[in-house]
Structure I
Amino acid sequence: MNERTYSNSVERLRSPERMERLEVKRVVDICLEGETINLVLDIGVGSGLFAEEFMNRNIVIAGIDINPEMIKAAGSYLPGCEFKLAPAEEIPYNDGSFDMAFMGLILHEADDIKKALLEAKRVSKKLVGVLEWNYREEEIGPKLEHRIKENDLKKIAADAGFLKAETIQLNKLVLYKLYIRK
């Protein structure tokens, strides 16, 4: 695990304060807006917060994470779903296996952001949703040097072959919808 990898307790991932900051239902609503999505890969699944919300919408979920404790936690909250131990840069699924891939506050932790986006694009047919921290110093979240500037993310996405990158500013975070096809 690299120095930016989340290493606090699973319980903290599901705290009421964090749930409010993440706007889980709103994020999932925005990701699904205008799309027919039946199968989602949650990259950096953590305890399965977003996976659980996608599943509540009758969407089949799979997830990966580099932390074995998170895989175990996700499995305990979402029994019957497939969770694998893997980094975002080496997704163990075939090309086009999912309608959508989702990354909830993990892209800034990737060792290679472009490779992680290329892998997410490879396994997705329609789009990749990326929830990230705003690029500004805040009391909570990663250091500024570990955050991604919007223009940098859009340039990396364009270089990775995404056709369009849409930015949605949330109350505390930012969501990017990266489209693979029109």
Structure II
Amino acid sequence: MIIERFLNAALFFAEKTAAFDTIKLYKLLFLADRDCMKKTGHTITEATYRKIQPWGPVPVEAKALVDGMAAGDEITPPLSGYLKVKKKGNKTDINLSGAADLNYFSGEEVAILEKLAEKYKHYSGKNIAHAVHNMRGVKELDWGKDFHMEVFLPAKDREASREARAVAHRFKLSLMHG
């Protein structure tokens, strides 16, 4: 997952929706990635998802970041300036502050984020979660297993998506080591 794209999508949703919490964040990221995959063949965040009982699909990297911060892990800028997490009993509070930089996204990706923010503006995270859990395709996913958004593509398009993701991953690795 590209941290800047995750952060800016999260900031966008936090700014544009009410009753923002971790469940709402995870579900809106899932819906954004799913919608983008269906429209463009790629996701917005590049997250890996896992269907975790009872929460359903959750972006693995975002959950690990939030859980780590709740446990006291230190984070570095730019995240530390925008994201605060606090554990309160069994609940994890998330606080995102700052304006999203939409330059990280294409026009089509921004349109997807805007559409979802408007549609779910006043929904609670739990209400969105119930809607997601009842979606066609989500029910069929295995509990506790990682998956990528290409599972929502027609079978003929899945292999092309996997190949494009592998090429992008190799390219990122070469940039990091080159």
Structure III
Amino acid sequence: MIATASADPPLQIRPEQAQDAAPIEALLDRAFGPGRFTKSSERVREFATFRPDLSFCAWDGATLLGSVRMWAVRVGHKPVVFLGPLAVESEARKSGVGGLMVQAACQAAARAGFPLVLLVGDEPYFQRLGFSASPARDVRMPSPVDQRRVLVRELAPGGATDLAGDVVAP
């Protein structure tokens, strides 16, 4: 669990628990609406293995402020972790909560031995968290996607070396 020093009570970033599922689904509905089920990332989540141990929630007391989920997949023969969705309540979006959760998730994935994190997102936002489109140029998502939005963050030196192929079940 990560607690920030400036919040009162302190903001807590902790691994997702089974009892968090309903509040997370409600947050995702508010953040993305029904269109979230048509995205290419949703196609990945249909076959990926959910990793709650690598997924995190941000709590302000009993109020869920944000959630980031991680999923085990492969790109070609390389095991990787797929990040998403990342959602933060609208009133907390400028507070850095999303970045804190992404950092916690990436650190947990590195400790679990994953060489990299893959996601589909906005490079200007995720670049500050260490993500780039360049290493993902030969990654093929299961449905049409703007390839410029397929991003990777290496968790270990050389983690994205020879990264190529279809995103498939682990």
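So the values come out like this:
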| read-out | value |
| --- | --- |
| Comparison of I, II, III by relative contact order in percent (Cα under 8 Å, 6 or more apart) - largest value held by | II |
| Which of I, II, III leads on mean count of other Cβ atoms within 10 Å over residues 22-29, largest value | II |
| Given -16500 for helix-only ellipticity at 222 nm (-39500 (n - 2.57) for each DSSP H run of 4 or more, over all residues; to 500), calculated: source structure among I, II, III | II |
| At a computed 3.3 (mean projected area of the Cα convex hull in nm², for residues 14-53 alone), which of I, II, III | III |
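Bear in mind these aren't lab numbers, they're just calculated from the coordinates by the rules spelled out. What you see is a predicted model, and the numbers here were worked out from it, not measured in a lab. Cβ atoms are built from the backbone, for glycine too; each structure is taken alone.
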